[in-house]
Structure I
Amino acid sequence: MKVFSRLLSYVKPYLRYLLPAAVCLLLASLLKPAMLEVIGQIIDGVGEGKEMAGVNLKFLLLVAIFTFSALLSYGQIYLMSSAGQRVIINLRNEIYAHLQFLSLSYFEKRKTGQIMSRVTNDVGVLQTLVTSGLIELVNAILTIIVLTVYIFQLDWKLALVTLLGLPLIGLSFGKFSQRIRKVSALVQTKIADITDILQETLSAVKIVKSFSRQDYEIKRFTKKNIESFRATMKGVRLGATLTPLVQWIGFLGLALALWIGCLDIIKGVLTTGGLLAFMLAVGMLGPPINSLTRVNTLIQQSLACAERVFEILDTKSEVEEDPQAVDIPQIKGEVKFHDVSFSYGTKEKEVLKEISLQANPGEIIALVGRSGAGKTTIANLIPRFYDPVSGLVLIDGVDIRKVKID
């Protein structure tokens, strides 16, 4: 819930779009039982042999209700999609801006393709949720509430019989949700692996061709692609099991209600139009319940993606700007290392240990040593790609940790 609440916090700034959309959704949901009521009256009117003038008027009213409902649907889809697209734009911008200020070590510990996958593929899944998934979710919930109230108003006994399976449906959602979320996280990891291979091979295509590594790269890509396929099919199997299970439970309640309703018509306690309106209302409950199944799967996928996205946003740069940092107006060029020690990790061996050196303005110094001796590390410490474990790096006598990063 914490991840979902955080995701919703990105939606709050766009309430000016969401509130009118919610009104459209509510009105459209309220019109559904009105349509059913008119249909029931038309059937009863024809059965009782009433004048066609009254029946024709009911038909016109039915068309008017449907037309208004269609206009409301257009409004809510446009408004919620507009809000959703703005959420995704801001989220992508925030991720990209955050990446710009992360330490170089962050990128050295992670593959470029995997980072790219989080910004593109993972955010793409979130885009589906906030642009269409939320619309489907709210619409389904409102429709279920309105139609449930309506069928209880028509015949509370039949309504209770129809909804006997709801606890089983709830248990099914709970049982499958966590498994879907785990599989979704695995799928996104496999997609990230594919993206990483693509980025790696396409950016180094000349090297691949120079060493005739095409067959090797094809096998490597195919292996990851098959792994992605298998992970995806795990999710497909879960979704394919949940949807018909929910439909089957719902159908049992519907069939039982139909049987009891027919008995009530024979007894004269229920009209044919009343039963038809009831059955249509129950039938209209099917699509929103199926929508909840689809949206639940999408939510679990999105939560897995959101965790991966927020992992980037929650990562703090190892090189942080001092609150009292200052600008160096004009750099003269004196560089001094004073007892500098450095390692690439807390458990790593020190690459530099108590190194001291000085380069005066205009002076050229050659760093000579075997591979891994720390030549590149010294060069990387000067622009503050990393901070030393101990000691000072000075530019014109100023500790670079006291200089503004930008």
Structure II
Amino acid sequence: MYFYLIIFLFIAICSLYEINQYPKRNKSLIGIIIFLLFLVSGFKYETGVDWFAYEYLIDNSYPIDKAFVNGRWDLVFPTLDVGYSFLNSLIKSLGGGIQILIFISSLVSIGLLKKNVEKYSPLPIFSLLVYYTFFFFIFDLSGLRQGLAIQLFFFSLRYLEKKNFLKYILTILLATSVHWTSILLVPMYFILNRKASIRNVVIVIIISTIVFSFQIKWLGVVMGDVLNQINGFTLLAGKVSAYTTNDVFAQNRGWNTYSFYVYIKIILLVILTYQKRNTIIKKEKSQYFNIFFNLSLAQFFCIFTFYEFYEMSERFKFYFLISEVILFPWLIVSFYYRYQKQITLCMCTIFIFFNSYIYFLEFPTAIAYTPYQNYIIYKMLDKKSTGYERLQEHIRLNSDE
């Protein structure tokens, strides 16, 4: 059926229309695409790789109404992610389940996405296309918590640009209550708003390349010291320990086709946008350019210097990957002639396609996502879900690798 590919092609066609109308915006098209993404994510049914874990969490959460009676708030908040624990507890106390949790999470996350691309991007529709290929499958159809935390961080960047430390910190703390890894975004306030510099680009690329290529181990030593310092904080120490000592999470990464693709992609995007910066800063919304440029550098540094702990590197890189949702559109509009913009858009579209081609072309490794199951359709037609069987096959395929 190629359900996801059809959506990709639809947004890509809308992007071509958008560039032909630039700098005019078509709010109706943006609204249609946002609504489509919400329908797909908000009503997904046993689709993706994390739904079973989320179902377990909400089924075993402690209802908040009982906590008001017996005072067992420790059962309501068993993890560091107190905001998400509260949401689980509240939904359960009202008689809801996993589908209500998915609906609310998607409503907030996709709603924030709309606000964010309209706020920062010169081409909101193309930004949605980039988001669809880089984030949608991993987070909106699977890792709901970090997906919501990423959108909150994305939203907080407006406060960073205005140098409003209080609002930035409050938004990051809210994101931290959803996914604990967001707490490490606090120091980014002092880094991201610096002027784009070719010196910083060269330094980050050289250091990261050397550390990654020669597999220089440094992070393990640092994390060992961190664990010693936070042993008294049981929940936090447990999370950090899982990412650094667990055999699954603590795998390292090396050079392969994917790491080479990411390496080239980020370097090309950084260099090209830096070369075009004088054109970019003359355009609307250019006040955010330095922030997203530096975010891209942070992504490069995170991927290639945190190589010792693959899961940690992956978790943190996605906060910084949001930069590409904005930098790709900036690169496109930096060209003067319309045909140049059109050619660049087509090249970028082909490039980002390969980030999610396994879902678009329904490869066996994407079995947890294909076929897509919609809750409303499956319940109305009384169709039997194959979600659990496909999830088991996904686990088997990945364990074989």
Structure III
Amino acid sequence: MRQEGGDKARSPKRMRVAVNAAFFRPADIGGSGVYLQNLIPRLLKLDSELDLILFAPPDALSMFEDNPRLKKRALPGADRFQRRIYYEQVLIPKAARATGAHLIFSAGTSGPLMSPVPHISALMDLQHRHYPEYFSLRTRAFRWVFWEGAIKRADAVVAISEFTKNDLIAQLGIDAEKIEVIHLGAETREPPADVVEAVSKRVPQPFIFLPGRTYPHKGHLTLIRAFDAIASRIPHHLVFCGAPDRAHDEVMQAIAGSPHGARIHHLGRISSGEVAALFRLADILAFPSEFEGFGLPLIEAMTVGCPVVATSAASIPEVVGDAALLVPPGDHEALAEAILKVLSDSGLRGKLVERGRTRARGFSWDRCAERTLDLFKRIAGA
């Protein structure tokens, strides 16, 4: 919602955008963080008439290369709810007006409920609406007020999938005309050879791979049960990586209690280069998630020829198309059967690899940036 008296941009030749990244945690990079890391440099490269003012925690600012058209503004303590609310509701809107910004772009969904300039909010998903039990009361309250409020009042909303768009319409009654579906992209850079070599020495092979924080909905427990069901029939190990989260203790207990626990490895938080190396070394990505707004690991796996077995939940069918075997979420027996089928059938495996590479080419960070820039120009000139 625009504040009364807010300046209305008129198709500016040189455009200034205030980027709200108060959410960004370098030690806890999720989908929104990966999104912003890929988007910012591409936006600047696309348009020499674009200036960005990036509002983010101090340690997050250091993750973006210096550029004369990228002004960095530190938000210390933004990991605290009260401070983040102040930044997003007061400081950033005031700064946007003072610096002559043509719009505010909130890359982590929550943003100003009252903005002096047009506001665009980007949404990964509405998981809290589907699985409220996975969130604390404080987090749910923050999302109800500052996520959903920002979305309802924004001039435009970026949804990262058709699934998320349809969810916005069904859950919040958002006008479809206000929602722009812009898919995410895939990382195409090769990890350094020495990183791949180090990972190949550290991780026992062959292996089944699942990256991601130990959120309850990611399906680690389902995959452990599936692995236990087929471990005696395959030589593979099961490899997890990612920071610990709400289900971590339960996952580690399941590994310790597994009869094949010696072949299940959780590497913890590792570098993006090491994750990229694991995708290239893995025989299969097993992705048993119950809920995704997009599912970046799916694209990352398909890009490098790693076949995918995943669930039919949420956005996953939209992302993988015919390039993966899909099973019902939570069904460890179906998951085990699908994994075994891919590992034992070289013809099927080859088809999935070929289809996956073709499918992945349809997702590009460059295209994501181009469409986002087009949206900026349209909303700033509205």
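Distance in nm of label points 7 Å out along Cα→Cβ at positions 103 and 303 computed as 3.8: which structure among I, II, III? Kindly include the intermediate steps, with their values, before the conclusion.
Details: I: 3.2; II: 3.8; III: 2.5.
The read-out comes from structure II.
Where does the value -24500 come from, among I, II, III, when helix-only ellipticity at 222 nm (-39500 (n - 2.57) for each DSSP H run of 4 or more, over all residues; to 500) is the thing being computed?
I
Where is FRET efficiency 1/(1 + (r/R0)^6) of positions 31 and 311 (r between Cβ atoms, R0 = 35 Å, to 0.05) largest, in which of I, II, III?
For this comparison of FRET efficiency 1/(1 + (r/R0)^6) of positions 31 and 311 (r between Cβ atoms, R0 = 35 Å, to 0.05), the top structure is III.
Figure out for me which of the structures I, II, III the number 4.1 belongs to, where distance in nm of label points 7 Å out along Cα→Cβ at positions 271 and 367 was derived from the coordinates.
Details: I: 9.0; II: 4.1; III: 3.1.
Source structure for this number: II.
Work out which structure the value 2.8 belongs to, where distance in nm of label points 7 Å out along Cα→Cβ at positions 119 and 135 was derived from one of I, II, III.
I
Kindly point out which one of I, II, III the value -0.42, -0.92, -1.07 was derived from, the read-out being log10 I(q)/I(0) by the Debye sum over Cα atoms at q = 0.08, 0.12, 0.13 Å⁻¹.
III
We did not get these values from a lab; they are worked out from the coordinates using the rules stated. Note that the structure is predicted; figures quoted are calculated from it, not measured. Cβ atoms are built from the backbone, for glycine too; each structure is taken alone.
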